[in-house]
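Asker: There are structures below to look over.
Read-outs: derived from the displayed coordinates by stated rules, not from any lab. In this text, all values refer to a predicted model and were calculated from it rather than measured experimentally. Cβ atoms are built from the backbone, for glycine too; each structure is taken alone.
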Structure 1
């Protein structure tokens, strides 16, 4: 399915629909001059509470950057869950299929950020791990309307596999951000329109340490050989390496001073999906996504850092 064909999926007078299937978390953030080593206690500076979760982050990024977005996910029937739903609705997302589990707690991520803006993250998935294939069956009417489906790995892998297979049968292009990294079944690769790993995730998937452009090219080639139609490996401050059907090469990122890299990959993936629904070519789309991610790392928080469409220069 070509990008132009995807644009034909629009309802007349409306933007094409992006459906994100994924996690919804609350981020508990502590800043510290240095990360503690095992067994060590360090005093941090400030504590912050942010809405997060890879699915929610990518959905909010896409909405702020100009897409019509629906989210399929699950939260707890608790204060974090109520607040998450209110935040998502305030962002203009369709949350009809973000359900509240009666027993599981909402997902949380405990994030530590050092003086250089790097982070460590521990996620307690909670209700996110109760997002099952049956939930996708209940959302099938929504999924059928999608121009693109976007998914990550903070929900159960069987649910991801089910979605990818369902989408393949219906000709729906799937964008998979393989984070947090874990090995994927071989069949998943063959059914993916786009895979967007970072360096660490690309190494987990391919066994190739991604340290420069040559190793990024080698890892992307392995993923293409497994059947992925298009691969974009994010390389932090360098930008993104693309290996697609029509473009191969590095798209550089703007130079910025990073203060918090939390959700940079989510912003990139959400922005890239938006650009593709708008019919931009691969180089344009990746440049737009690099701009969005670069701006996000200059701000604290996950969803709090996500830029709006008017802040970026569209190709």
Structure 2
């Protein structure tokens, strides 16, 4: 228990950041795993609770002889986001749907689709948000701006809901996203708080896997919004054989699949033919191994 606390007020939304997660709630390293946006109107959180079963028994005289009223149990949040404008990559990341690409080189995301065959349980996303702290509410002695920082570490199931096209702005709303138990966020991949020496760092303590919301005040400014996605991690320069194998350096990602891998990019280790069962995993979930001359799809037979 802390000996002191800081009280503060929050106003307005500054920015949000969405991070791609796998189906187990772990951030996915890749060239397009992060989007920062200020193109939203509202973000709404609705708490879900399990009220339990009340036991109420009366005797023959009509008086209560047994009464047990369970305390409601928090089970998570339903999240809705109303957007102003359209960011195809952002919507696709939050719904698991596909973007529509044009014919440019490289292609540009120019829209999105909603497909009933998409498995919303196969992927997820984390949602971070920043708000302002009014200057009058800043802590005494504070020299820079402060911000409210919100984190929902594991969400699944977003869909684009009802919208109307008429003589007005066309705004899309994401609904149906639910926070989940079992997040793999830990202290996170980003520097969002200052440490004891004032250096931007990751969260001071790791999230519990069943944490659904983290909120605190921070001195670290929100990231800069952009229309396009950004990488999480770095492109791998090497791949070491194993079952599974690993990419190097640490926190790096491999090619999309074997077809996208060049003969020596990433550099295989060993550079001779890998042995039976060895492979590395590609970003699309497929496997590949080194034949001695090229990358081949699958595990080494």
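Asker: 1, 2: which one has distance in nm of label points 7 Å out along Cα→Cβ at positions 23 and 47, as calculated, at 3.2?
Answerer: Clearly, the read-out refers to 2.
Asker: Match the computed value 30, 16, 16 of semi-axes √(5λ) of the Cα gyration tensor in Å, for residues 15-182 alone to one of the structures 1, 2, and report its label. Please report the intermediate quantities before stating the final value.
Answerer: Details: 1: 30, 16, 16; 2: 38, 24, 17.
Going label by label, the one that fits is 1.
Asker: Let me ask you something else. When helix-only ellipticity at 222 nm (-39500 (n - 2.57) for each DSSP H run of 4 or more, over all residues; to 500) is calculated, the result is -500; to which of the structures 1, 2 does this value belong? Please report the intermediate quantities before stating the final value.
Answerer: On the way: 1: -10000; 2: -500.
The read-out comes from structure 2.
Asker: 1, 2: which one has distance in nm of label points 7 Å out along Cα→Cβ at positions 199 and 223, as calculated, at 1.5?
Answerer: Numbers: 1: 1.5; 2: 2.1.
Working through the options, I get structure 1.
Asker: Turning to a different aspect of this structure: The value 40, 26, 24 for semi-axes √(5λ) of the Cα gyration tensor in Å was derived from one model only; which of 1, 2 is it?
Answerer: Working: 1: 27, 24, 19; 2: 40, 26, 24.
Matching structure: 2.
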